[in-house]
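Take a look at the structures below.
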Structure I
Amino acid sequence: MKNVGVIGAGQMGNGIAQVIAGKNIKVTLYDISQVSLEKGIQTISVSCDRLIKKEILNAQGKDQLLKNIKATTQFNDLGPCDFVIEAATESVQLKLDIFKKLDEVCGPGTILCTNTSSISVTKIASVTKRPESVAGMHFMNPVPLMKLVEGIRGLQTSDETFKIVKAFAESLDKIFVESRDFPGFIVNRILMPMINEAVYALYEGVAEVEAIDSAMKLGTNQPMGPLALADFIGLDTCLAIMNVLHEGLGDSKYRPCPLLVKYVEAGWLGKKTGRGFYKYA
């Protein structure tokens, strides 16, 4: 890969851009907001500083990594890319609109990937004239630290495309695990119902927030409790995924907890807004 496009400068997009740029690959980081781009680049810089303290990276490496990233608000700048990863908000319509535009802007040989954590890759690919060149590439958060990438093959994804996607993920020192194109794939099919059930436990008065998280950390050896994890992921993202699971699989066990819905309606989205199940400075 010579030039990889990343759409979205949020927590997933800037992490993906950092990992790719760290392999001395040119990255075109696109976002509709200049403020979001500046915040994303600052996040990458701070992340690099942490790696320098851990002696995983040096100052020269950080400088080169940042030089490898071109931040832009111009969608057409993605045109020359030979590989694009979309990491926008988990909204079906937004992703469909993005892939329609990518199909028009990018060359016929460009592979288009989505970092969706739950939405049908087949559906996203269907709005393009190159469904065989579209695949899912679901990174885990935080991207620079987490090893897993879920690879999702849409119904029309070609063997050649999927082979390239797998090889690219592995070139980034990630472990590539293939999932079929079902709602939630592997990780979120299992993780999100657990988080949703933790919210139900709070909603029904089984225990308080800290007790639920402490019980799950100490009782199941998880590094982070499910409610703290939900805050870290973003409650809006958790709700969006639960809605996809509920609608896509049609089983009442995936019904989002009413308390989760209320928190999102209130704008209590977790760490990124300063309030979720916990309060943040």
Structure II
Amino acid sequence: MAARPVRSTATNWFEPSLMSDQAIRIVGFIPARAESTRFPGKPLADIHGKPMIMRVFERAAPSPLLDGVYVATDSRDILDAVTRHGGKALMTAREHASGTDRIAQAARGIGLGSNDIAVNIQGDQPLFDPIMIEEVVRPLLLEPSIPMSTLIYRIVRDEEITHPNAVKTVMDREGFALYFSRATIPHFDGSKVTEEYFKHHGIYAYRNDFLQRFSELPRGVLERAERLEQLRALENGYRIKVVVTEKDSIEVDTPEDLERVRETYAKMI
């Protein structure tokens, strides 16, 4: 079977090198657990007549790059809400430590192949730009040795520099992550270097063979301390390609964030 050309009407990029003898499936997964310690019931929070998790699904589903989109959840209520509104959802175990572990089970459930690509789309960013899916997947299509990629954004709002909900990122000269932290990194100690900070967007792409390996790795000290799943990869010696996107997205961590999203949706109606 010949692989389909990878195209984007938004970015108009096409790479002959992305063609191979075997088609690669690219599937989006939106992990959603029943309870959030910071915002209980968040996935089902109403945004102009539909639950937030469904608003995320609606943003992802039209992507020309994806062969399918699924919500991966441990909640029958979330699954029912998604399917009631015409989306697709899979039940997963309650005990998963992270969204990545949850979508690893979902990828097994739909029979994703070892060379296929899973995209982890955050369920609390109902205004994310679908072009971000293409941005995060492209490094894996261009370079077979990259196991995992994610997006970062140059911080423009000063309050995000110190806020722990805005995860900061530092990377090497080749664009691979050195560290992620809820703390403010790097620290500019009165140097003449221009201060510049990047926040992590939380959308990931993984080769499925690596995704399954990741889910079997032990959670390290850094992952548990920062509560950041991507640190499990770094702690175990794997590289994460980071891509700077020009698109920002509101992450709903609090009821105040939800109101910002609702106000934006009201202007779109």
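Values in this text are rule-based calculations from the coordinates and carry no lab data. Being a predicted model, the structure only gives us computed values, none of them experimental. Cβ atoms are built from the backbone, for glycine too; each structure is taken alone.
Here are some notes:
- Looking at percent of Cα pairs over 33 Å apart for structures I, II, the greatest value goes to I.
- Read-out relative contact order in percent (Cα under 8 Å, 6 or more apart), computed value 13, structure in I, II: I
- Which of I, II yields -14500 [helix-only ellipticity at 222 nm (-39500 (n - 2.57) for each DSSP H run of 4 or more, over all residues; to 500), calculated]: I
- Comparison of I, II - label where FRET efficiency 1/(1 + (r/R0)^6) of positions 85 and 237 (r between Cβ atoms, R0 = 25 Å, to 0.05) is highest: I
- At a computed 2.2 (distance in nm of label points 7 Å out along Cα→Cβ at positions 93 and 117), which of I, II: I
- Answer label among I, II for the case where mean projected area of the Cα convex hull in nm², for residues 149-252 alone, calculated from the coordinates, equals 7.4: II
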